[in-house]
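S.K.: What follows is a set of structures to go through.
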Structure P
Amino acid sequence: MAKFWRKARCQPSFPHRAMPIRRRCYPPQDLRIDPMTRFIHLTDLHLSVPGMDDPLLHADTAAALDRAVSKIKALKPGVDFVAISGDLANHGKKASYAHLKTALVPLQMPIVMSLGNHDDRANFRSVFGGSGAPDAPLFAQMVIDGVHIITLDSSVPGRVGGAIGNAQFEALETALRAHQDLPKLILCHHPPRPQIGETLIWESLSEAETARLAATLKGHKIAAILCGHVHHNRVTFWNGIPVIVSNGLHATIDLLEQDGMTILSGTGFAICDLTSSELSVVFVPLSPEQETLARMSDEKLRGFA
């Protein structure tokens, strides 16, 4: 079945996002009947300029980003847009954002970004543009390929934890009243506070803001909330809304560690396919390198009963 590709209804808030959208079709054997939007969820790039002395950088994040870009470009069916949920730079340096802007050029598709606790609003705006005062929270909304995307800036200067704040909650309420016929994606670096398990205060939004976010989103057509911050893959159904947390391109953590935190090598991103009836999320590991154990041809796979 043919895939229906729609142009963005409005230009994104940042100039680099205004990229052409190419038309592609599914292979004849694909049985989907709904139009599908495919997007990539990246997060926690923690980019430093190659060669910059950064003792807090645990991996070559510039190389990880280049590898991710290469993998994304090769995907079939192709990708409609990329959503990056914060911690774009490791220290919020202007040079890191300039490098990021250049590294993303090969994707040639809309790119939507929110900021995290490692980011600097003024330095980001100096490279990517954006409305508002240099140090104001970076709130934005746009429609791409039939999806209404809203970005929240949960960064709080000087803090590891995050917050949305009154002004952004008011802007969110207004934005949610627009494009009510379209599914909505929310980008927010810090995830809502989960009720299951122990969560340190800096790992999520506060309980009060989590409750306010739930009340604000109630009754709206929210396809998912895309988050990062905690450096591991996680899916939570929160008040009926999928909260997708991806590992990111810096490092991961040992989820079995009971005392403190052990940082491990590990990077990846998520491939997200959205139709009117479902959301599919596949987490793709990029590193450590995986060993190939066997290969089967496409013909053989399609021959199984």
Structure Q
Amino acid sequence: MAAKHTPWPGTFANAQHFLDALARESRGLLAYMDAEERIMFGTAALAEWFGHTPESLRGKTLRELHGEEGYRLFEPWLRRVLAGEAVQYERAARHVDGRTIWISVSLAPHRDESGRVVGFFSSSLEVNELKRTHDALGRALEEIASHMENTPLAVVEFDSNLCVKRWSPQAEDIFGWRFDEVRGRLPTDFGLVHADSLDMVLSLTQELASGHVRRNRMLVRNQTKDGRAIWCEWWNSVFLDDSGRLASILALAQDVTARVETEEQLQQAAVHDALTGLPNRNSLAARSSTRSCA
């Protein structure tokens, strides 16, 4: 039985008409190279990139078009695709007009019926704007990360399961654990929260995790790796995903042990005699006078 003929779409009479139109009208940088890296097919946009016509481009090698120095920049990817591997990479490329433009390149091997690689397809896109945006975002994230690493506060980030995913050097200095010791663990697993504050911490954390509040502050009795009990003030903020579920909690902590102990000493001094430790008579009289006036 004769194979059923599948007509070409639109006005294309055959495959050659289709390829001619693709080469002429596509703005993509599309090409097919043989195993010797000669361009056997290229779009007009690709030819324009190199200052050629499609006809003068055909048969030229990539080494001829890019020069020895330019060729060496992407030669490792050529070796991989000719070995049968599909590859994708980004690089800065020199346009014929002298501009340096970032391009994203995809290479796919072409095999004959025996499976031998006889050439490869290349598809390239200009990604200058995307590259600038990516670099700007990278610089912004690097700046934020630097602030996080250098702040005198401990920076701790918890994932959606309330397990540690970020632990700054200051967190290590304050609490004693290294990041690799706490990563992926719940604070209760390694004893970060002292038993005296555990119920309060669990309650306020649940408020954050449920989305009822977006931020809160806690004065927490924590425990260090070496077993010391310290007081820390925690400022917490929550990030929710598009569905309103918890994605992460960012917490900043400051060791305020000295402040809390000083406040406790002042309070003790206000109501107790410094020499005898007995209730301060002036404090008792003041409280008695307050009750009498009530």
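Laboratory data are not the source of any read-out in this text; all were calculated from the coordinates shown. Everything numeric in this text was worked out from a predicted model, so none of it was measured. Cβ atoms are built from the backbone, for glycine too; each structure is taken alone.
S.K.: Here mean count of other Cβ atoms within 10 Å over residues 97-104 has been calculated and equals 12.2, so which of P, Q was it run on?
M.R.: Working: P: 18.0; Q: 12.2.
Answer by label: Q.
S.K.: Consider the structures P, Q: one of them gives 17.2 for mean count of other Cβ atoms within 10 Å over residues 65-72 as calculated from the coordinates. Say which. Could the numbers behind the result be given before it?
M.R.: On the way: P: 17.2; Q: 13.1.
Of the options listed, only P reproduces it.
S.K.: Still on this model: Taking helix-only ellipticity at 222 nm (-39500 (n - 2.57) for each DSSP H run of 4 or more, over all residues; to 500) from the coordinates of each of P, Q, which one would give -12500? List each step's numbers first, then the result.
M.R.: On the way: P: -5500; Q: -12500.
Comparing all candidates, it corresponds to Q.
S.K.: 72, 21, 18 is what came out when semi-axes √(5λ) of the Cα gyration tensor in Å was calculated for one structure; which of P, Q is it? Walk me through the intermediate numbers first.
M.R.: Details: P: 28, 24, 21; Q: 72, 21, 18.
Computing semi-axes √(5λ) of the Cα gyration tensor in Å on every structure in P, Q gives 72, 21, 18 only for Q.
S.K.: Work out which structure the value 3.6 belongs to, where distance in nm of label points 7 Å out along Cα→Cβ at positions 73 and 169 was derived from one of P, Q. Spell out each step's value before the answer.
M.R.: On the way: P: 4.4; Q: 3.6.
Only structure Q yields this read-out.
S.K.: Okay, moving on. One of P, Q was used to compute relative contact order in percent (Cα under 8 Å, 6 or more apart), and the answer was 19. Which one was it?
M.R.: Values: P: 19; Q: 10.
Attributed to the structure labelled P.
S.K.: With distance in nm of label points 7 Å out along Cα→Cβ at positions 193 and 225 coming out at 1.2, pick the structure among P, Q it was computed from. Before the final figure, lay out the partial values.
M.R.: Working: P: 1.2; Q: 2.2.
Answer by label: P.
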